[in-house]
Structure P
């Protein structure tokens with residue numbers, strides 16, 4: 001019999017005192033980040049925080065997110081085709097209630113963290129029991145779960161699930177996590193530029209020339225609050241024009257993040273003629289710098305190559321501050337590749353609660369998450 005038990009929490013104020021001791025490898029399981037989710041999660045998202053115990057000792061922490069896709073007006077407006085229509089129809093009718101063990105707002109393994117001395121298989125079994133309990137809770141509220149997903153893992157980590165009987169889950173991989181490695185001999189942005197081939201040095205110079213006249217400002221909490229409506233409009237423009245979206249951020253998300261994280265949450269605004277035309281955000285996460293959400297005025301973005309300039313700015317910041325890597329996450333794979341980011345394969349596990357539909361998940365899944373065709377670049381000498 002498994003001696004490990006679980007406890008579900010809905011507020012960061014309920015977390016055990018030892019919680020952050022297990023969140024040392026990722027800020028995205030820390031009490032502070034979970035407070036951000038509690039106070040500013042997307043309106044169609046419900047979060048639960050899971051503690052795993054061996055007796056009275058906390059040996060594991062995890063995050064679950066329930067998404068009600070029926071609350072979304074749109075899954076994204078960029079791609080209008082028959083395949084998109086089929087995907088949207090399937091989500092609305094057969095997959096609108098999704099339970100994630102992990103973070104659907106991020107890329108990477110931010111699902112759980114276990115104590116080093118715990119039995120991993122038993123901890124995962126306890127986590128599965130917690131997931132089943134959440135399905136019961138949502139069903140009692142009239143929200144029967146259609147799909148359960150565990151995400152995002154490196155391929156080797158998935159074997160841990162297979163050991164405890166996840167045979168009825170379909171293993172999937174979608175877009176990779178784009179990770180930029182900062183070379184140890186780079187001390188300045190110029191060192192990075194010098195490492196590029198002529199083609200990509202020319203791309204850098206062209207982008208920087210296009211951005212002349214744009215002012216970049218480091219924004220503090222008062223600045224973010226003062227520009228909150230503009231910020232949200234810039235974000236929402238980018239989000240709704242993405243090929244696929246399962247949530248939209250709350251309007252107060254960025255100000256909440258800044259209020260709780262302070263200096264560890266970086267917010268940079270881009271201004272032209274004193275008008276805000278874009279922004280990007282970054283999160284300090286140990287030796288990694290995680291890029292977060294951004295927004296821009298698309299008409300100006302194209303003319304000024306604003307998105308590419310943001311990527312260069314984030315790389316420059318990481319080099320200057322001594323970070324080992326920049327996590328660029330999914331989407332815009334080719335342009336991220338063109339600045340030097342490399343794809344890291346991530347794997348997830350998905351199961352439909354209908355046995356009949358789950359049997360055909362390998363056929364259904366490509367409609368739920370269309371494959372992205374792209375060409376990897378190599379900008380370095």
Structure Q
């Protein structure tokens with residue numbers, strides 16, 4: 001480590017934190033051909049059995065699939081913005097030999113120094129085979145870690161992403177004991193997100209986690225700290241054909257075109273990520289629910305809601321209702337049918353949608369029934 005690195009350490013910050021504080025490139029603080037603290041070795045400790053808190057923390061990271069094994073060490077990494085949280089985790093696990101390491105190394109592909117922040121211990125200090133069998137005796141702590149790692153908030157609704165079915169079952173069963181419901185929102189056969197079902201359930205979560213919201217660094221800040229609100233838009237495109245029934249213009253004929261769709265959301269900026277929502281998540285949700293449903297298809301034959309009137313207006317309303325359960329912070333849907341013709345739509349909130357359901361205007365033919373007598377009269381008998 002260079003003398004410059006030692007000076008930075010006396011500031012009480014990591015090298016990466018120092019670089020952000022002073023808007024300096026890491027290359028100016030670390031030599032290109034060296035890596036910060038690269039040679040720090042793990043220690044084997046003669047420790048007692050893990051404490052209850054340690055078991056729950058390790059169990060949570062195991063179920064999240066966030067425990068990495070590398071060079072005979074067990075590692076748990078975290079983003080630089082959540083270092084206070086990582087330090088807290090390290091403090092809880094230090095009797096198991098865990099230590100913090102900031103590893104910075106030049107990356108040829110990125111053409112810059114990349115920093116990895118993690119805590120680690122020798123794998124001999126932990127019985128990895130027992131992790132999956134640990135009992136969750138304090139689910140509030142377990143849930144706090146899961147939310148800290150994979151949770152986010154959207155218009156006061158709590159969501160989780162990158163969760164597998166095993167962890168989903170653990171969450172569902174344990175939350176049920178607290179009278180809290182969680183729903184699984186499928187996107188495709190390989191991907192889903194979870195939502196704490198209702199605002200009341202989300203309020204119960206906040207009360208249930210009260211102790212850890214006070215004790216665990218970054219948790220309250222991530223979910224409940226007031227931050228500025230911002231509005232962002234993601235644009236996607238798809239190609240579809242359609243026709244308009246009972247229309248006197250040319251649109252009565254089958255014709256195709258390119259639809260530009262703009263998804264606008266508005267919400268608080270997450271202080272841990274710096275995003276309202278990651279654009280990639282908006283794209284993944286919209287692609288799965290909208291683009292894959294309509295792209296290179298005849299809109300009239302994709303669903304009953306568009307079979308009679310596949311207008312841009314109906315398409316915008318349907319798009320809103322397909323997305324709102326996944327993105328309650330939706331602000332506006334804008335769909336261009338041509339460069340000069342477009343529709344803007346702002347629909348009901350998720351709260352209202354859960355109470356009232358889909359718009360009646362879309363469901364006329366979907367819900368249409370006739371009794372036999374009326375049908376006979378219409379035939380002319």
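Each value in this text was obtained by applying a stated rule to the coordinates, not by laboratory testing. Here the structure is a predicted model, which means the values were calculated and not measured. Cβ atoms are built from the backbone, for glycine too; each structure is taken alone.
Points worth noting:
- Structure from which 2.1 was derived, distance in nm of label points 7 Å out along Cα→Cβ at positions 141 and 205, options P, Q: Q
- Among P, Q, structure where distance in nm of label points 7 Å out along Cα→Cβ at positions 157 and 173 as derived comes to 2.7: Q
- Which of P, Q yields 1.08 [Rg/Rh (Cα atoms, Kirkwood Rh), calculated]: Q
- Calculated for structures P, Q, relative contact order in percent (Cα under 8 Å, 6 or more apart) is largest in P.
- Of the structures P, Q, the one that 2.4 was derived from, the read-out being distance in nm of label points 7 Å out along Cα→Cβ at positions 117 and 133: P
- Entry that produces 0.70 once FRET efficiency 1/(1 + (r/R0)^6) of positions 285 and 341 (r between Cβ atoms, R0 = 30 Å, to 0.05) is calculated, selected from P, Q: Q
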